[in-house]
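Every number here is computed from the coordinates shown, using simple stated rules; none is lab data. Source: prediction; values computed, not measured.
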Structure I
Amino acid sequence: MVTILFNIANEVLWLYQWAVILAALFNMLAQFGVLDTRNKFVWSIGDFLYRITEPALRRIRRVVPSFGSIDVSPLVLIFGIYVLQQILQRIYRAISFGDISGLLL
């Protein structure tokens, strides 16, 4: 049961990481005019990615200083997701195998 919960949490974090990457790419391509956001299908994809990622990115933008036109908040969020995945893996190993030394590092 514990394995299933940790696998689901890991997969959700992995999917959210890809949503952040796709949202950043979509935003960049839309700003350069490569994607036509007047198209209903393209707009709906962009709106979906915006609604999923913007709550987390907005919190990061409040803390991280602005670097002009460069938005580093997706990079910070991806790094945070990576750290959270590593923490979950260490907790899983500690619970499953009794390896408490992994939690201390």
Structure II
Amino acid sequence: MTVEQVARVLQATECYFADAGREVTGGFAGDLLSYCMSKAKTDGVWFTIMNNTNVAAVASLCDVALVLLCDGIQPDAALIERCRANGINLAVTPLAVYEASVSLGKTL
């Protein structure tokens, strides 16, 4: 399943897609950035409500396929710019973290 397909299934709105065709292989939910650095997997969707520039740094380190801001949390301009600069896919879903995670789990 691609980033674009995941976004469609999870009712997500694109904030910035560097590679909408990137394959997604799993997911991780978390907001404690140090924990995310050790647990988020390459090519996964990172479900979070964090919306600051540190998210882009962690996403880049973990090489996640998509950062998905849940609960309709809107990214600030600095996060969008940092994602653009680092080629990180970023989207927003109105779904809660749990709902989005379960939905992705059912479709993968």
Structure III
Amino acid sequence: MLIVHVFVHVKTDQIEAFKTATLVNAHHSVQEPGIARFDVIQQVDDPARFVLVEVYRRPEDAARHKETRHYQVWRDAVADMMAEPRSSIKYTNLFPDNAGWG
């Protein structure tokens, strides 16, 4: 699996619009066969900061996700809502690893 954390800082006057656009994208994203999980989380002490937690079954599924219409609509819709460019960090899972523990 490939886990991607996307860090987003939006303009304070764009929080609700960002949430709306992002939840539409998330709804469509979880329907993709290559996505195991897609979480949208908002920081408690700074509501203008979000993290998208995207869990892909295979690394190539992340590239496929960026080819979808719903991702492209989201990307274009939120571009001007950003207080700073979004960033991401990629991870691999160590547990659970389906190695037969237990």
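-12000 is what came out when helix-only ellipticity at 222 nm (-39500 (n - 2.57) for each DSSP H run of 4 or more, over all residues; to 500) was calculated for one structure; which of I, II, III is it? Can you show the working numbers first?
Details: I: -27500; II: -12000; III: -10000.
Computing helix-only ellipticity at 222 nm (-39500 (n - 2.57) for each DSSP H run of 4 or more, over all residues; to 500) on every structure in I, II, III gives -12000 only for II.
One of I, II, III was used to compute Cα extents along the principal axes in Å, and the result was 31, 25, 23. Which label is that? All intermediate terms of the calculation are to be shown ahead of the outcome.
Working: I: 55, 32, 19; II: 31, 25, 23; III: 49, 32, 20.
Label of the source structure: II.
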